[in-house]
1. Out of P, Q, which one gives 0.55 for FRET efficiency 1/(1 + (r/R0)^6) of positions 89 and 313 (r between Cβ atoms, R0 = 35 Å, to 0.05) as computed from the coordinates?
2. Given a value of 0.94 for Cα Rg over 2.2 N^0.38 Å, calculated from one of P, Q, which structure does it belong to?
3. Comparing P, Q, where is distance in nm of label points 7 Å out along Cα→Cβ at positions 49 and 145 highest?
4. As an exercise: mean count of other Cβ atoms within 10 Å over residues 241-248, calculated from one structure in P, Q, equals 17.1. Which structure is it?
5. helix-only ellipticity at 222 nm (-39500 (n - 2.57) for each DSSP H run of 4 or more, over all residues; to 500) computed as -14500: which structure among P, Q?
6. Using distance in nm of label points 7 Å out along Cα→Cβ at positions 217 and 337 as the calculated read-out, with 4.6 as its value, let me know the right label among P, Q.
7. If you work out Rg/Rh (Cα atoms, Kirkwood Rh), for residues 321-360 alone for P, Q, which one comes out largest?
8. Taking distance in nm of label points 7 Å out along Cα→Cβ at positions 113 and 137 for each of P, Q, which is largest?
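Coordinate-derived values only; no laboratory data. Values in this document were obtained by computation on a predicted structure and should not be read as measured data. Cβ atoms are built from the backbone, for glycine too; each structure is taken alone.
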Structure P
Amino acid sequence: MARWAAFELGRMGRSGFFHVLGAQGIARIVTVIQGLILARILTREDLGRYAVFSSVLAIGGIISQAGIPSALSRFTTLANSDYQRDRLKNSAVMISILWSLIIGVVLGFSPLSHLLSTEPWIWRVLPLSLIILPLGSLTQACLSWLHGMNRLKRKSLLESVSSISTLVIVLGGAAVWEVSGAALGRAIAVLASGLLLVVATRTKPGFHGGYPPGFWRYAFFSLLSASFSTMIHTADTLVLSALRIDSGIIGDYRVAAMVYMGLSMIPSAAMHTVFPSLVRSFGEGQDLSGRYRSMVIRLVGYGIGMGVIGIFVVPQVVVVIIGSKYAGSFPFIRILSAGLPFRSLVLCAGSMILAMGKPALNFALLIISGSVNIALNIGLVSRIGAEGAAWATLSTEFLSAMGGTAAVVLMLRGKQSE
C-alpha cells in the first residue's frame, strides 16, 4: 500500500505514504471523525445548523485569505534566500490578517446571514467569524510557508496537532453546550492553532514590501479559483438553507458530504504534497507528461475503488457508527460516491495547471464549473428536493474533470512542441 500511494513522491526523496497522508491526510481524517462524532452527539437539526455555519465560514475563509496561502506556497519555493522567504511570509501574514478582519465584520454584522437562513441561532453565532477568519488566515499562511519551504514533516506534525486539538475542543464544547458549544469551540480551537503556528514558524507580522513579481497576480487568481472551488463544495449546503430545506435534511446531507471528503482524502493529500516538486520540475524545464499520466492512472484507479465502496459499503458502516437516524443520508452518499473518479481528475489537473504558472486558466475553468454548479443546485433542488444538490455536485465534478484534463493535455503538447 505504501509503495502504491507513493507513486511520484520518491522523486522528492521522502517516504511516500507518510507524506501523502502527513501533509493533509491526517487533518482530513480528524475532520471526518469530528463530523461523525458531532453527528452522534447532536440532533439532525442541530447538525444541519452547524453545517450552514461551517459552510459560511468556508466561503468567508477563502475570501479572507485573499489567495495568499497559495501564492506563498509557490513563491516561497522559488525565493533565493531564507531572508527573502521570511520577509515574504511576515508581510503576507500581516495583510491577510487585516483583510480577514474586514471580511469578519461583513459576515458577522451584516444582514447577509438573514438571506442565507431563517435560523436565529445562525444569526447569533456568525459574529464569531471576526475571531475565526483572521486566525484561520494566519494559520493557513504559516502552513503554506512551511509547504513552500518543503518542510513537510514539520508541517504534517503541526497540522496534525492543530487538527487533533480542534477535534477535542469542538467535541468538548458540543458535549457541554450542544451546537452552540461546538461553534464556540471552533473559535477557541482556531485561536490555539494560530498561536501554535506563530511560535513554530517564528512569524512576526509586519509590512516589509518587496513582493516577487507576479505574487499578487498569482494570489488574485488563486483567490478567485479557490473561491469558486470552495463554492462548488459548499453551494449545495447554502442553497439547501436558502431554499428553506428542513435542517434535519441538511444534517443528512452533511453526513454524506463528510463521507465524500473522507473517500477523496488520498488524491487531495497526494496532489497537495506533490505540488512543490511539480513547481520545481516545471521551473527546471522538465517534461511533466509522464508524471501526469502516472498520477492520473493511479488516482483515478483509487477513485473507482472508493466509489464502489461508497456506493455499496459505506451506508452500512454509517448505521453502525452514528446510528440509523441518518438513514436519509444514504441516497446522497451513493450519488456523491459516483463522482470520486472525476474528483481525482479534477485534483490532478488543478495541481498541474497551477504548477505550470497558469492561475488565470485555472480560474477560468473554475468560474465556468462554479457557475454551472450554482445554477444546477438552484434548479435541481427546486425541482426534485435535496437529492438535486448531490446530482449537481456529481455533474459539476464530471464537467470539471473533462475541462481540466483537456486543458492540461493541450498545455503539455504545446510545451513539447516548443
Structure Q
Amino acid sequence: MDDFKKSVVLDIYFDIDQPFCKTVQSLIQALQVLDAIHSLQIADKLDLRIENVLYQRVIDVLKKAGKELPEETKIEYMMDVNRLEEGIYDLIPITLKRGGKDYVELILGKIFSFEKNDNKLYCGAAGIINNAFDNLIKRYDRKLNVFSEKLNLSISNRVPLMKCMDVFALSGELDSRHKPICVFYSGNGYENTSALSKLSVFINIYVSRFKLISKEIAKRYLLDYSLIENVDDYTIGMLLILWLRGHDLGHFFGEDKLRGKLSEMDKNYLILHELKSDLISLYNMRFLREDLLKGGLIDKAYITSIAEMLRYIRRGNFFNYPDSASAYLTYRYLRESGSLVLDSKIKRMKIDFMKLERDIEDFTMVLLKLFRDGDVTKSVEFVNRWGDMRELAIKKLPVELEFLEDRDIPYYLDFNFVLKEANVI
C-alpha cells in the first residue's frame, strides 16, 4: 500500500542572528549525532558502550557551542547542558536567549514510538521561538472556566504550558515519516513525566502540512472548501492552534474511571482518550464564536478540523494510530447522525453546519459518560462499533472512503531546511 504514497520535498527557510550562527551550527551537529544513535537503535545495533560514547559526543558538541554564545545567555545555557549530561528521562529543552527573551530552543532526548513496539527512541528538534500566537493561547486559556461550566466538568490544574517554534532541524524519531507537529515533555523531572507539563508546537511544519495535504483534501472532497480557499498562513496557524489547544486540554477534563482498569498504553484506552479530547476541542469552539472565532471564523474552524480529520483517516492503520482511529470514529458518528453528508457518486462531502454542533455535543456526552462510568466492556465495544479496529489496522480504507487514497495528494512532506543566504554559516 505504501508503494503509491507520494512524498513531497519542501524547502523551509530560516534566518539566524549573526551572533548565534556558530552555536546553531553546533546544535545541528549535535542532532546529526542523535540521528546516528537513532539509526543504530532501529537496526538493533546500539549497545550500551556505543550509546555512552555517542551520547557524550552530543554533550561535547553542545559544550563547544556554548563557548560561542553571547555572555547574556552563556551561563544558563551551560547549566542546561550540564543537566543534560546527568541523563535523560524523556525530552529536555535547552534555550538560547536574545535580549533576555527566549530565542532558539533545542529539544532532545527520547520519545515513545507506537509504531516501533512502544520503544523509547532518540530524537531532537531545534527551532526559533515563535511568539505570534502567545496572546491567542492566553486568551483561549482564560476561557477554561467557561468550558468547565458548560461541560459541567472540572479540569486538572496541571495542564501543559504551550509554546510555538519554527523548526529548522529535526533528527531521529522526530524526523520519521509521520512527523509530529508537537511534542510533550516533562522537562526531565520524574515527578512530572505523566503530567506532560510542557508542549512545543512546530507551527511552521503544522501550517505547511495543512496547506499541502489537508487543504488539498478539502479542495477535492469538501463542498464547503471555498470558505477556506483564500485563508492566509497566519489564520491557518490560528485555527490549527485553537483546535490543538482544545484537544490537549481535553485530556485533562473530567472523571476517568477507565484509568487503572485499562492500561494507559492499551490501544483501546489511547483511542478513547484521543477521541474524547478531539470532541471536547470541537465542542468548545462554539463558545469562541463572539471573540476568537468571530466574523465567520467559526465555520472556517470546523472545516479546518474536518479537513485534518480526513487526513488522519487517510493514514489508515487505525488500531496502531490512536489519532487516526479517533478521526475515523468521529467521521462515522457525524456521518451516521447526518451533519456530514457524503455523496458517493461525486465523492464529495457536505457539512450541515446547523446540525454539526448538536451532533458534536451529543457525541461529546457519549464519550464523557464512557469515562465516567468506567465500563471496560462497553468502552471497547464502542471503539469497535463501526468495525473491528484490529482488522481495520491491516486493511485498506473502507470502500466509501477509498477515494481519499488520492495519488495526486502527498502523504508525506520531507523538509529541507535552508538558511537564508544573508547569514550563511
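1. Only one of P, Q returns 0.55 for FRET efficiency 1/(1 + (r/R0)^6) of positions 89 and 313 (r between Cβ atoms, R0 = 35 Å, to 0.05), namely Q.
2. Corresponding structure: P.
3. Checked P, Q; max of distance in nm of label points 7 Å out along Cα→Cβ at positions 49 and 145 sits with Q.
4. P
5. Attributed to the structure labelled Q.
6. Value 4.6 for distance in nm of label points 7 Å out along Cα→Cβ at positions 217 and 337 corresponds to P out of P, Q.
7. P
8. Comparing P, Q, the top value of distance in nm of label points 7 Å out along Cα→Cβ at positions 113 and 137 belongs to Q.
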